[in-house]
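Engineer: In C-alpha cells below, several structures.
Quick note: the coordinates plus some simple rules give every number you see, no bench work behind them. Not measured: the values here are computed from a predicted model. Cβ atoms are built from the backbone, for glycine too; each structure is taken alone.
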Structure I
Amino acid sequence: MLKKEQNDLVTQTGPGTPMGNLFRRYWMPALLSQQLPTPDCDPVRLELFSEKMVAFRDTQGRLGLIDEFCAHRGVSLWFGRNEENGLRCPYHGWKFDIHGQCIEVPSEPTSGYCDRIKLKSYPMMERGGVIWVYMGPADKQPPFPEYEFATVPAAQSYMSKRHQASNWLQALEGGIDSSHVSFLHSGSLNTDPLFKGAKGNQYNLSDLSPVFEVAEATGGLYIGARRNAEDDQYYWRITPWLMPNYTVVPPRGDHPVHGHFWVPINDHACWAWSFDYHPTRALTHAERSAMEGGASVHVKVDADYKPLQRKENNYGMDREAQRQRIFYSGIEGIGIQDASLQESMGTIQDRTQENLVSTDNGIIMTRQRLMKAAKALAEDPNYKLPGLDPQEQKVRSAAVLLKRNLVFKEAAKEALQAAPGKPHSSV
C-alpha cells in the first residue's frame, strides 16, 4: 500500500505538482487527427493536466493549442471564429494566433495594444493519426515520438480514444496487470474477433496463478507474467511500460498488437487512448471494422468520446451472462470490462487501504519508478527522464514460449525490440 502523501504524489498532475511537471516533459496524445481535419475547421475544447485550452487548425493548416479563455473578459474561445490564421473571440473581436499572440483588438486599431497581450500556448505536432502536445519548458522539448504504432504505414494502424471517469494511475495499473486476464476477460478470449483462435488463450485459461517477474528497461520496465506450458516451457506474456503512461499489450497469434496511453484530463478523469497495429501487414477490413465496433481494447463511444456503456447505465451489466460465465463480470467488451472496475474504485483510488500480493510486483515497481523520477525532477530540472529518447520508445510486447531455466529478459531480448517490417513474437 501507499501512504497518503505518496498516493497524492502519483495521482496529482495539475500545474506545479511534481507528477504534473514530469508529464509535461513528454509529448502526449491530445486529439485524434480527425478532430481537426481541415484548415479553419471548428475549434475543439481540450482539458489536460487540469488546464483548460482550445485547439484549432488555422488557415495555413498549422496546429495551435491556447488558453481557452480570452484575455479581454474571459469568454471561452471555443465560441470563436476560426478565420484568416487566427481564432477571433465573438464577443468583442479580439483575435489570437496559434502561438496565443493577440493579433487584433478592433477597438484599439492603431495603439499597438494587442502586441502586449499573449495567451498561454503549447506546441503541437501530428503523427500516426494523432495530434500530440508538449506542455513543458520550451528549452526542454524532447524529440518527436517514435512509438512503433505511430510510425508504421497508416493502413497498418488504428487509434481510438475514450473518456474514463477515474484517475490516470488506476487505469495504467489495470493495463500492466496481466493476472486479471484469466478472470475478468476469460469469457472474451475465445470470442472477441481480435483475440480468438490464439493458442496463448488456453494458457491464460488453464493457469490462473501467473508468476510475475519485472526487469528494468532504459525507458521503464518489462513486466513478465509466466504461466505453465507443455514440454518444460513457460508461456510468457511480456508487457513493456514506458515512462510515464505508455503500455503495449502482448499479442495473440497473428492478431494486431495493441496498447494504451493513459492521459490525465484532471485528477478525477483521464483519456484512455487505445491503439492496434500490425508490424508487417495492413489491417484487414474485418479487423478495422471490429475495432470501430468496439472490439478488443476499443470501446463504442458517443460524439464526445464517452463510452455508450457507462456508470449511468451500469455498463450494460447482464447478470445472467455473468452466471453463465459468458462474460465473467457480466459486462460485454474487454475495454469496458476494465473501465467499469477501474471507475468503481472511485475517481481516485485510496491506495492506503489496499493489500498487494506477488502478482502486483509490476504495479509496485511502476509506482516506485514514477515517484523516484518525479522527486528527482523536482530537485533537478535538468534530470534526464527515462523514455524521452526515441530509441527507448522502440519496444514491443511479446508472447513467447521459453524453456523454464531461461531468464525472460535475455531470452526474449530480440522479440522486445521494434524494427520496421519485423514480425512480432506471438503465440
Structure II
Amino acid sequence: MKKVYFKTFGCRTNLYDSQVMMSSMKDFEITENEEEADTIVINSCTVTNGADTHVRSYISQIEKNSSAKVFLTGCGAHTKGEKLLKEKRVHGVFGQSEKENIDALLAQDAPFYNPGDLNHVDKSVVDDFIGKSRAFIKIQEGCNFRCSYCIIPYVRGDARSMDESRILEQISRLALNGFGEFILTGTNVGSYGQDTKTSLAKLMKRISQIRGVRRIRLGSVEPIQITDEFLELLDEPWLEKHLHIALQHTSPKMLKLMNRRNVYKQDKELFQLLHSKGFAIGTDFITGHPGESEELWLEAMQNAKELPLTHLHSFTYSKRDGTPSATMKPEVNGKIAKERLHEIDTLIKQKNYEFRKAFKGELEVLVESEKDGLYHGYDQHFNKIVIESDEDLNGNWLHIQNYEVREDYNYAQL
C-alpha cells in the first residue's frame, strides 16, 4: 500500500479535518514519517499572507527533497489552489467538503481541481486521533460574521451546525478509546445551534454527561456568544478554567472599522466576571489594521492593561483581497505593526506569569508528549507544564501540588 503523510497548517478545525481524512482512508497507509511518504496531503490555512507563505515554502521543501505526489486541501485550496495547480506544484486540489472521498481523490491519475461545496456538513464519526492525547471535535462549520479583514467566511461558508447525535456518538466512542479531554472546535464555535434551535451551552451539558469525559475545552468564542445560559456553566468541574474569547482589538473606534460585534465596555465587564471565577482568559488581537493611529493604539494598550488577560493569539494585519479592509486607508507601516505586536505580546506574557504566581491551588494536568526525558502537558488554565520523571507519564492525568513557576511555563519533578 502506498504511504500518505498529512501536513496540517492552521487551526484546530484543520486538525479535525485531517483526522476525518485519516479515518476515511482505506486504500492507503498513513505514515507519521514524511520521508517515507509516496503521497503528501497538505491541509492548508489562508487566514494571513504568512499562512499562505508557510504552505508555499513547505511545497518548495517537498520539491527539493521528495518525489511524493502532493495534494492541497483546506482553506488555501479556495484562494491559492488553482494557481498552484496551474504551476504544476500540486497534483490535485480539493475543498473541505470532499475529504471523506479521500481514497478516490488520491487515486486520480489526472491533475484535478475540486473546490467542493461550501454548504456541506460533515457526517463522519471519528473514533481515534492519531498521535494525540486529546480529541478535537468539530461541532460547526462556517461563519455569519463579516469582519472587515477576514477571508474565512468566503472559504468556509456560512455558519452551520453539525448533527448533535453524531457529535455525542463521536465523543462516546472516543471516551471508550481512552480520551478524556475534548476540545470543541469550528470556524465560529459559539454560533453552534443557531440554525438548529439549540445552543452551545446545551451541547456542553450533554457532552459532560458522557462517561469518561473529564474536561471540555472550547475553541474561540465571541463575547456576544457568552449568554446567561453559558454563564450558568462556569462552576462546572468539567469546564476548563480557560476561555478564549475573541476581541481582535480594544479600541471602540477600531472595533467599528473592523465591523466587529463586540463592545469594549461590555467585554471588560465580562472578563472581570470570568476572572472573579478563577478563569484564565485568552483572546485574539490584530495590530496594524488600516486606521490604527498612534492615538488609537495607545488607547488599546491602556485598555489591554486593564483587562485580566492571560493568553494571547496575536497577528499583524494581513491584507486579504476581496475583503473591505483591503481598500481602507490609511495603511499602517508593517514595521510599526510588528512593534505593536511585540508590545502587546510582552504585556500579556507578563500577565500570564503573574496569574500563575498568584494561583495557589492544585494543577490538573493532561500529559501530552515527551521529549528528551521531559514530559509536556497543559493544566486546567491552559498553561504549559514541563515535568521531569523516570516513569512513563504520556497520556496520564496528574494532580500536581508542588511545582515551580518559571517565566514561560510551570515545572515539576515527580
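Engineer: When helix-only ellipticity at 222 nm (-39500 (n - 2.57) for each DSSP H run of 4 or more, over all residues; to 500) is computed for each of I, II, which one produces -5000?
Structural biologist: Label of the source structure: I.
Engineer: Here's a follow-up. Work out mean count of other Cβ atoms within 10 Å over residues 237-244 for each of structures I, II, then name the structure with the largest result.
Structural biologist: When mean count of other Cβ atoms within 10 Å over residues 237-244 is computed for each of I, II, structure I gives the biggest number.
Engineer: When FRET efficiency 1/(1 + (r/R0)^6) of positions 13 and 269 (r between Cβ atoms, R0 = 35 Å, to 0.05) is compared over structures I, II, which one is greatest?
Structural biologist: I
Engineer: Computing distance in nm of label points 7 Å out along Cα→Cβ at positions 205 and 229 gives 1.8 for which of I, II?
Structural biologist: It was calculated from structure I.
Engineer: Which of I, II yields -1.28 for log10 I(q)/I(0) by the Debye sum over Cα atoms at q = 0.13 Å⁻¹, as computed?
Structural biologist: For log10 I(q)/I(0) by the Debye sum over Cα atoms at q = 0.13 Å⁻¹, the value -1.28 is produced by structure II.
Engineer: For distance in nm of label points 7 Å out along Cα→Cβ at positions 141 and 373, which of the structures I, II scores highest?
Structural biologist: Max of distance in nm of label points 7 Å out along Cα→Cβ at positions 141 and 373: II.
Engineer: When distance in nm of label points 7 Å out along Cα→Cβ at positions 5 and 157 is computed for each of I, II, which one produces 4.2?
Structural biologist: Value 4.2 for distance in nm of label points 7 Å out along Cα→Cβ at positions 5 and 157 corresponds to I out of I, II.
Engineer: Starting from the value 10: which structure in I, II was relative contact order in percent (Cα under 8 Å, 6 or more apart) calculated from?
Structural biologist: This value belongs to structure II.
Engineer: Going by distance in nm of label points 7 Å out along Cα→Cβ at positions 213 and 341, which of structures I, II comes out largest?
Structural biologist: Sorting by distance in nm of label points 7 Å out along Cα→Cβ at positions 213 and 341 in descending order puts II first.
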